[in-house]
Structure I
Amino acid sequence: MGEYVKWMITTHARHNILAECGSDNVVAIEPQLVITDLAKLYPGYLHYRCPAFIDSLKNTYVVKAPFDFSIKIDPKERSIQADKDINFLQKYIQNRINDSISTENMIASFNYFMLFITDDDIELEQLPCLYHTSEWVENTQVITGKFNIKKWIRPIECAAIIKNSKPKDDVTIINIKRDDPLFYFRLHSKNDNKVILEQETNLDKIVHYTEITRVTSLVKTTNPYLKLPILYKLFDRFRPKKFFSKCPFSFRR
């Protein structure tokens, strides 16, 4: 028996939601199971057949960059620039100055927001890439986290500590190409079931789901650092009781 999750790319923009995230959904690369992707990239390793290895990566996916870009990190100035125009920088790159320590490594986000919708009791855990590599992976420490995507509907982004970005360090340039790995995520089913993942392609639904995330994402501006059980309980009154009246995929449950 499987459990079902729809994924999509959303936005924090409050107006013109479809204009802000429509093309991001078109160019999005479908997350691949880590084991499946590794077998394609580096075939032949015997540990791919190890039951313990397979079980440890059950329902674990790799997220890959949707387009090419480069960022320049200047630790002395505590600044981040991109090889694109200012609109790109403002939309996709966030220098999280208030989240870091002025004498330590910088923190930044690639604001490519992924949203997951489900009626099943599933936790999502965001992880750094353990077996994939890219300039992003080598130069950052992705910040981890876990929450129940049924009980708290909010998107995730790729937030990371930038290695070697203390004030005394030199400028670093990170080149990111389409199809480069960014991070992993693992879906924890309450009953340890297989999770079936599929992209949401109905643009009207993407807009609707994005609007629902306003309810959760803005809570932290007025009530920061509330514990997850409290947030789950508060949101339970407002969450639609069921998103899918029947199987959201092309076959029956």
Structure II
Amino acid sequence: MKTKSAVFLVTTIFSISHCVGQSNVVYYGVNSNALDVVFVDTNLSPKAQSVIITDLRICLSEWGKTTEVRLGADDPAFVAHLYNPDRCPHYPEGIDFPDDIVNTPNGFALQIPKELSDAYTNAFKLVAANAKACTAANAFIKFVSSTNFVNLAPKALPNYLLEKGVTADEIIADAQESISQLRNQTYYAPSVLSFRHLAIGPGEPTSSNLWMYIPCSSALLYSDSQEWGCFPAIWHMGKWKFCIWEDNP
């Protein structure tokens, strides 16, 4: 699929209502402070830039509430940095959320390095090639975040949970405990970068398995803070399922 078509499809799948308005800014902190965005790769199309910024906003919409701008940087090319003590739960290992801020004629702007925009370009192709699964992701997250999931009949849980070496009957037998444990987290909309093919999971070849690492948070004991992480799910038999596999990275 051509990149232009892939970007259009990703825009359709991941468009969210609060992205209406200024197209070149992200919002961070409890007060949703606006920050301009600039790209190192000036060859990126406006549509690709728009989708990346939409995705950055998704990442910052909840996790970013604890983010702040701090003046000063180790590299003199930057005037400040976007600071968050927690790793972005939307991004896979090896990819960092952008934090370098430059000064522009219009003021401070978050700089998106080419390595990150390249990662997004590759992710657009993956999402476009798996449009049905990726379109279903938000509906799955919405359901497991609802009271409908809490009240799920035990016999239905195998439709939402897959565990290596555990039969459907065993999942049903432990359904109440499993649902309680799964609801210890609050789940959020995924990033385009939350999806990946991994050579683990059921079936042959396992390399065809599409995984989603769902951003989530849980309340810390004796603190008002949140602990951030992600929970794995797999696209299996035409639906998303939480997946516990001993080889999960």
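No value in this document is a laboratory result; all are computed from the given coordinates. None of these values were measured; they are calculated from a predicted model. Cβ atoms are built from the backbone, for glycine too; each structure is taken alone.
Quick notes on this one:
- Which of I, II leads on mean count of other Cβ atoms within 10 Å over residues 84-91, largest value: II
- Each of I, II could give helix-only ellipticity at 222 nm (-39500 (n - 2.57) for each DSSP H run of 4 or more, over all residues; to 500), but the derived value -9000 comes from II.
- For mean projected area of the Cα convex hull in nm², for residues 68-179 alone, the highest value in the series I, II is held by structure II.
- FRET efficiency 1/(1 + (r/R0)^6) of positions 52 and 172 (r between Cβ atoms, R0 = 35 Å, to 0.05) from the coordinates reads 0.45; which among I, II: I
- Which of I, II yields 18 [relative contact order in percent (Cα under 8 Å, 6 or more apart), calculated]: II
- In this comparison of I, II, the computed figure 3.0 for distance in nm of label points 7 Å out along Cα→Cβ at positions 44 and 164 is attributed to I.
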